[in-house]
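Alright, structures below, take your time with them.
Derivation of every value follows stated rules applied to the coordinates shown; laboratory data play no part. These numbers come from a predicted model, not from an experiment. Cβ atoms are built from the backbone, for glycine too; each structure is taken alone.
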Structure P
Amino acid sequence: MSKMLTIGQVAASSGVSTHTLRYYEQAGLLRSIGRTDAGHRLYSPADLDWLQFVMRLKATGMSIAGMQAFAALRAEGDSTFGARREMLVEHRDTVLAHIAELQANLGAITDKIAFYEAAERAASSTGHADNSFVKDSQ
């Protein structure tokens, strides 16, 4: 049998607090987690795989409501493969758009760094800033 982990062990290995794990379960993001006779949670390897996927959805900006909708479809079973795929395609496209926006912003920052490097070189070679150098418009 695969090794089952307590909530504390899952929290330590995943970086997700025990409070968050309980919240995810209450919010329907995690299926009912197994319990010991004493009522302590025991997470299976499948639970950990699903938790890792939920964390990826969160890290890529999916809302709790979106994750709940996805988890609800997952709980319905194989008949929802198409709907789940469509949700992930839409989320992927949103993530790709965000990445493109970040890359454009990073490009502007990189250009500004190059501007300041060139301005510093010009200033150090003459001993003062040359106002005729390309103007810092932003």
Structure Q
Amino acid sequence: MTTHTDADAVRDVLARYALTLDVEDLDGCLRLFTSDAEYIVYGKTLTGERIRRMFIRAPKGLHLTGAAVVEVQDDTAHARSQILFVDVSTGQSRSAIYDDELVRNASNGWQIRRRQCQFLTPEGLSQTPYEG
């Protein structure tokens, strides 16, 4: 059963993800992930150092997150949320959906174990953003 306390803690992790990226706090962002985390984006599954490199190479911008739907079962949570990314250098935006699995542990609290990013396109959810 989902408790409000757990769901709120998970939503806090998701908000911190966006904010740490926006202020270029790479280490703070990476602490939100488990050591064995997977980040699935552009049809690729990234782990370890590849997640760090993705954040370093990604365009800078603003991550505007929507409300997350969170389900908690014991020490595992699943969340789905919207994101609107606005590129700071071009002003172009991309909309996406994040599907997350988070785990709770005694030393780090809630952390992201798996994040999948799918882009909203006129044809539906896609592994790549709409380039129209």
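Quick notes on this structure:
- Of the structures P, Q, the one that -7500 was derived from, the read-out being helix-only ellipticity at 222 nm (-39500 (n - 2.57) for each DSSP H run of 4 or more, over all residues; to 500): Q
- Parent structure of the calculated result 11.1, 37, given that Rg and Dmax of the Cα atoms in Å, for residues 15-62 alone is the read-out and P, Q the choices: P
- Winner on distance in nm of label points 7 Å out along Cα→Cβ at positions 31 and 55 once structures P, Q are ranked, highest first: P
- Structure responsible for 16, with relative contact order in percent (Cα under 8 Å, 6 or more apart) calculated and labels P, Q on offer: P
- Structures P, Q, by distance in nm of label points 7 Å out along Cα→Cβ at positions 87 and 119: label with the highest value: P
- Answer label among P, Q for the case where FRET efficiency 1/(1 + (r/R0)^6) of positions 23 and 103 (r between Cβ atoms, R0 = 35 Å, to 0.05), calculated from the coordinates, equals 0.60: P
- Each of P, Q could give FRET efficiency 1/(1 + (r/R0)^6) of positions 47 and 111 (r between Cβ atoms, R0 = 30 Å, to 0.05), but the derived value 1.00 comes from Q.
- Answer label among P, Q for the case where Cα Rg over 2.2 N^0.38 Å, calculated from the coordinates, equals 1.72: P
- Structure from which 2.1 was derived, distance in nm of label points 7 Å out along Cα→Cβ at positions 79 and 95, options P, Q: Q
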